[in-house]
Structure I
Amino acid sequence: MTHGTGYVDPAYLDAAARLAAEGKRRSYERLRLSAGASVLDVGCGPGTDTLPLAEIVGPSGHVAGIDRDPEMVAEADRRARAAGVDRRVEHRVGDATALPFADGAFDGVRSERLLLHLAEPERAVAEMVRVTRPGGWVVLVDTDWGTRSVDTPETELERRMAHVLAELCLANGYSGRRLYGMAKRAGLADVTPEALPLYVTDYALWRLLSRLDVAGEEAVRAGVMTADEVRRLDESWRALGEAGTFFALTTLVLVSGRRE
């Protein structure tokens, strides 16, 4: 299938999952699930979260995952079979803004790093609330790419690249800071935000997670940076990586709320 600018593959998602492991753990806790519960992961990717959620709800529980990419869904199904949880985990191809589930179908619903890819994220949040039972919890997790900061002597170029990553490479790159307001406007009660810093000291890992090749092409195409400026900036980061002093920082935001 043809993928858009914001597309990332399973290898990217696996690397991001390791970096965001604490945020994932906190998001599971905020769902307040017990054995036998039903839970939906919206934008499930290759099953990164549906498999751990299957362990939380146990053999009598039910986990559903939905993703618009058939390749991701196929990989999620493969991983569920390999983990021996496929009888209580299902993955479907579908649209986050038109979930194929009945009202109040789940005890909890979560999404992680999904809304930053959506042009109409509030529609997706409304759908998540709709399919959550009264008293159930909705948990939203997203990166705020506007908080991304990377050490470099090329500070002015780094700020321009931050703009490219947040505004040209993603549909909703400032999603993290918007989760609280979206949850409130969606009618959720007891809305609680939390922010977790994410840092990377491995240049190669950061380059993968920032999709720097794509970002550089977008920067040049948009006239925000020249090809030489992109090269200079990357060389400055590469030098810090070789010196063992590379450092990058961003923020992961978690917001939970209860459907009344």
Structure II
Amino acid sequence: MTIKGKVALVTGAAQGIGQAIAVRLASDGADLALLDLTKDDLDETKAKVEAEGQRAITLGGDVRSKADLESAVDSAVAELGGFDIMINNAGIAGVGAVETISEADFDRSFDINVKGVMFGIQAAAAKFKELGHGGKIIAATSIAAHDSFPMTGLYSSTKFAVRGLIQAAAKELGAFGITVNGYSPGIVGTGMWEQLDREFAELTGAEVGATFAKYVEGITLGRASTPEDVAGFVSYLAGPDSDYMTGQTPLIDGGIVFR
């Protein structure tokens, strides 16, 4: 059983986990609508999707805007002929002590990480209902949605909030054949973690690379995750084998947090 012939929308698809998800879903047979802040940044992902033999469209938009997400969903239907899978992947991270969180940082983090998921859920659910079929809504959480860590209080609180949204939306939308799940990565070797490592170095005085290495040492499987590790699990959530699963945010972290 595959997702061949399905249409998926991936937010934050220009790089990292978002790009890996798009390429994996394409390899599984889906056509892709790719969304990121700047449309031109999506050219590489589009080329990789097309190399898998699938169609792709690129869309510039901000997940903080409900109108942008609704427009993206409309474009997927108009240009690709349908809409079946919503991947709310876009997000930001950062480090800092709880006592130092500014109002601006708080608003930006919640607007992108939480509002962006909420509006994505709303846009997808409305379109699935309009089209008269169920669908898959999937959102990025994190190990920090299950266990908070020092200096990640703001990021962690946004991801705990996303878990709450996922659970509520799953309960509300199940009757319409719509499942809502999340994926919770750990330490992934992407540009985002390079940024976090630099921020930790500035705050703690550690050498650049030391924080990343410290966290990797604690992974049971002995290595950092790749974006493709995460994408493989998202492929499962997007496919028919997960049809009886909803409201969940499983860990895909190589063994850091255990539940």
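Suppose you compute distance in nm of label points 7 Å out along Cα→Cβ at positions 83 and 243 for every structure in I, II: which one lands on 2.3? Write out the running numbers ahead of the final one.
Details: I: 4.2; II: 2.3.
That value comes from structure II.
Once FRET efficiency 1/(1 + (r/R0)^6) of positions 51 and 115 (r between Cβ atoms, R0 = 35 Å, to 0.05) is calculated for every structure in I, II, which label goes with the largest value? Show your work: numbers first, answer last.
On the way: I: 0.95; II: 0.55.
Ranking I, II on FRET efficiency 1/(1 + (r/R0)^6) of positions 51 and 115 (r between Cβ atoms, R0 = 35 Å, to 0.05), first place is I.
To test your reading of the models, identify which of I, II gives 0.70 for FRET efficiency 1/(1 + (r/R0)^6) of positions 75 and 219 (r between Cβ atoms, R0 = 35 Å, to 0.05) when calculated.
Values: I: 0.70; II: 0.35.
Of the structures listed, the value fits I.
Tell me which of I, II gives 52 when you compute percent of Cα pairs over 22 Å apart.
On the way: I: 55; II: 52.
Traced to structure II.
On distance in nm of label points 7 Å out along Cα→Cβ at positions 43 and 251, which of the structures labelled I, II is highest?
Values: I: 1.8; II: 4.2.
Sorting by distance in nm of label points 7 Å out along Cα→Cβ at positions 43 and 251 in descending order puts II first.
With FRET efficiency 1/(1 + (r/R0)^6) of positions 35 and 227 (r between Cβ atoms, R0 = 25 Å, to 0.05) coming out at 0.00, pick the structure among I, II it was computed from.
On the way: I: 0.00; II: 0.90.
Traced to structure I.
FYI, it's all coordinate maths here, none of it is from the lab. Given the structure is predicted, the values throughout are model-derived calculations rather than measurements. Cβ atoms are built from the backbone, for glycine too; each structure is taken alone.
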